[in-house]
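Multiple structures are listed underneath, in structure tokens.
Here, each number is a calculation from the coordinates, and none is a lab measurement. Keep in mind that this is a model prediction, so the values were computed, not measured.
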Structure 1
Amino acid sequence: MTLPSSTIETAAKHILDLQDPQAWTDWATQALVEGFDSPSLRILAGLTPPFDWPEIERLSSKALAGLKVTALTEEQALNVWVACLLKQMLAGQLDRFSALEKLKELHLIRHYEPRLRDFYLLFYALEELNNGSDQWYWDGANPDNIDRIIDDYAKVWLSKSATDTLS
């Protein structure tokens, strides 16, 4: 049996401090609906606000251990979350602006993580072009080619990331 959908993404967001407690209860509910079961999943799915964060962390750790999910490193978590956003964007489930905005914020939260700098620059290039202004963030980008540049960069990033070994 495969892992409940969104397990790796949920764990990655947790490691990167991008998640609220409700996301864990939503994940546990989804896991139960998908046929997974454990006492930790049941308790986690039944929690309601106000949440006790240490309890959420304890239960989510037990639930993940029960599913034999090994803990992600911060590096793996970063790769997983970026890949998740890029795949959603390329599949049309998330628009380019929203995906790049989340990646720009992650770049800032992670204290200007070098591997995320190009997403930061692409976000501002897209924003400037959307506002009808000249942009100076990405060499050669203009209103006619910015979408292709973003998509091509996302595809290259995904091909270089090692996230496929995590799921």
Structure 2
Amino acid sequence: MAIFHGLIPKAWPPDSNRIATMKLASLLSPEAVMPRVPARDKKQVLKLLAAHAATLVPIPERDIYTALLNREQLGCTGMGSGVAIPHGRFEGLKTPYAIFAQLERPIEFGAADGKPVDLIFLLLTPAESNTEHLKALATVSRLLRDKQLCENIRASHSAAVIHDLLLIASKNEDVA
């Protein structure tokens, strides 16, 4: 082992939690929560999300929608258990943004588990920001693996309550 002295980083093995330190409150504003969204399919919900996102970020709706469709063609962003995390990178963004949608009815999204999706967390990140993009994805992915949180969100129909549930769960993650 002496041969490798100095070659192994002090924090080895890497801490898998280190990448997921992004604060949800910095991504998701109360205005970005959309409860009870009526959508019949994936394209329609992506269009609705793009339209809402365009009211919050300096990116045209069409550009957001096109980027989301292109990303879905690379591979479905449905992570299973009724949750999807569509995402894209955009020139002109300075910080990451998120939109959260709770659908009125689950829709087919092409998730690996074959289950329809009813909770969608859209992430928009700066084009040149690889680390922030990964942190945001990891933060949201870890948060939405919490089955109890997802059930609590599904039981709510208030944007304010859903926003609070997400932020409280995120703060609890930070402490854990």
Looking just at Kirkwood radius over Cα pairs in Å, which of the labels 1, 2 belongs to the structure with the highest value? 1
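A value of 27 was derived for relative contact order in percent (Cα under 8 Å, 6 or more apart); which structure in 1, 2 was it taken from?
Values: 1: 20; 2: 27.
Source structure for this number: 2.
One of 1, 2 was used to calculate helix-only ellipticity at 222 nm (-39500 (n - 2.57) for each DSSP H run of 4 or more, over all residues; to 500), giving -19500; which?
On the way: 1: -19500; 2: -12000.
Comparing all candidates, it corresponds to 1.
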